[in-house]
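Following this line, the structures themselves.
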Structure P
Amino acid sequence: MSVAACAALVQRGDPDRFRAVMATPVEARAQLFPLYAFNLEIARAPWVTQEPLIAEMRLQWWRDVVENTASGAARAHEVAGPLHDLIRDFGLPVEVMDRLIAARRWDIHRDSHAGVDGLSDYLEDTGAGLMWLAARSLGAPDAAETPVRAYGWATAAAMYIRAVPELEARGRQPLPQGVNSRNLARQGLEKLAGARQARKAVPKGIAPALLAGWQAEGLLRQAAGGRALPELPEAQKRWGLLWQAVSGRW
């Protein structure tokens, strides 16, 4: 039950986000690793079993953990314990965590999202919500919520587009009727532009929370240009991460 255990989980299960955290100042990692480990646990819960009821129970367990942080329940869990501490010490909004968990119920079943709005809501509750939680853990003011969430939505859209082939291979319907990777990427680029226009509302001190989006623009531009499997070259990924980490610009 430690930040180190959370870091190890993220390193194994979400290597790109692990690299992003390791590029942040050391003092930010104690907040980011438990959040990202929590996100990883939620994201993989629907996929570790072929029984929908068991997957639902796993997600409900996490909803109970988040709701009952004051009770001390599940404190021995390697992620739940540090997550409880984070919620208590930084006053993180548990309703945002609850929506993040609830959104992952879509991953259990094989139905398509409820149109364009359904997919947008999914990206809002997962990627945008997670980035806002990360920013709040580093002291983001309420005024920063809109641009941070927009940047998180754009980041989530980029990662989602990259996952479309795998989701289809697993029998899911990731893109509702009328949506394709190209127009979703264009919407992501619009969100990214809007976030940058409001960048003055985002204090520089929360830049580490935004570092997880360092690949978003490159991936979205590739997808908007018609690339079926957007993926950045390794050298470009490393340079982009280094540039954003050093400059603090996103």
Structure Q
Amino acid sequence: MDEGRIGKVYHWRAVYLQDWIIDPDFPLVWRLRKDKAGSGPHGDLNAHIIDLARYLVGEITEVVGMCETFIKERPLVEEVEAGLGARAGARKGEVTVEDAMLFLARFENGALGSFEATRFAGGRKNYNRFEINGSKGSIVFNLERLNELEFYSREDEAQVQGFRTILVTDGQNHPYMSAWWPAGHIIGWEHTFVHEVYDLMNAIARDEMPQPDFADGVRTQEVLEAVMRSVEERSWVRTDEV
């Protein structure tokens, strides 16, 4: 994108899909209580793809969303720990967060975006996938295949145009790979936290503010809040009005 290979960005579409609470016998853990978690997959999962969108595409100016809680009540944790479940007469409590949240967005640069977060997508374990379409090409990334990037270029000759899968495990494609293994030897989820600590330590040593910073977190929270307000008001909400 920095090299202009995508061109002007038109579309951002992203999903963060999981499936770990589909079972109605799953207990009423803290993540399903608004007083403890604040929200459901919106604050837990959409926060990540909002942060990615802001980094890659730009600021989000306006949103409209919808959400649903599919299972309204769940067995209390202590009942499940005692061996009871929803089908065995366990006492239940109210689920006070959403099970799924979808929203549309407008970006400051004119691009359009769609976001979806749910814990009811059967077969999806940690499916954080985004696609960016631009005037010159498209890119696709899926966290479940985090060593790969899909790239499509409209500037390729017509007879060979198509998405290509790039294994980003060499020094030219990955800024930290030289600290690990030869190309093709994949790295995993745990390595990302090593890289975060490395960046933080370097920022401290150089007396620089690490990125992303607290302001980025606040801005992401503003977008999350604007979506929640849009659900309540059933209308578009500007992110600078929350």
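Read-outs: derived from the displayed coordinates by stated rules, not from any lab. Quick caveat, the model's predicted, so the values are computed rather than measured. Cβ atoms are built from the backbone, for glycine too; each structure is taken alone.
Brief remarks on what is shown
- When Kirkwood radius over Cα pairs in Å, for residues 33-144 alone is worked out for each of P, Q, structure Q gives the greatest result.
- Taking relative contact order in percent (Cα under 8 Å, 6 or more apart) as the criterion, the top structure among P, Q is Q, with the largest value.
- Which of P, Q leads on distance in nm of label points 7 Å out along Cα→Cβ at positions 185 and 233, largest value: Q
- Among P, Q, structure where distance in nm of label points 7 Å out along Cα→Cβ at positions 41 and 113 as derived comes to 1.8: Q
- Label whose coordinates, when helix-only ellipticity at 222 nm (-39500 (n - 2.57) for each DSSP H run of 4 or more, over all residues; to 500) is calculated, return -7000 (choices P, Q): Q
- Label whose coordinates, when mean count of other Cβ atoms within 10 Å over residues 153-160 is calculated, return 10.0 (choices P, Q): Q
- Entry that produces 3.1 once distance in nm of label points 7 Å out along Cα→Cβ at positions 81 and 105 is calculated, selected from P, Q: P
- Entry that produces 117 once volume of the Cα convex hull per residue in Å³ is calculated, selected from P, Q: P
- Parent structure of the calculated result 6, 23, 22, 14, 11, 11, 9, 5, 0, given that P(r) over Cα pairs in 5 Å bins from 0, in percent, for residues 17-56 alone is the read-out and P, Q the choices: P
- Which entry (P, Q) yields the derived value 19.4 for mean count of other Cβ atoms within 10 Å over residues 49-56: Q
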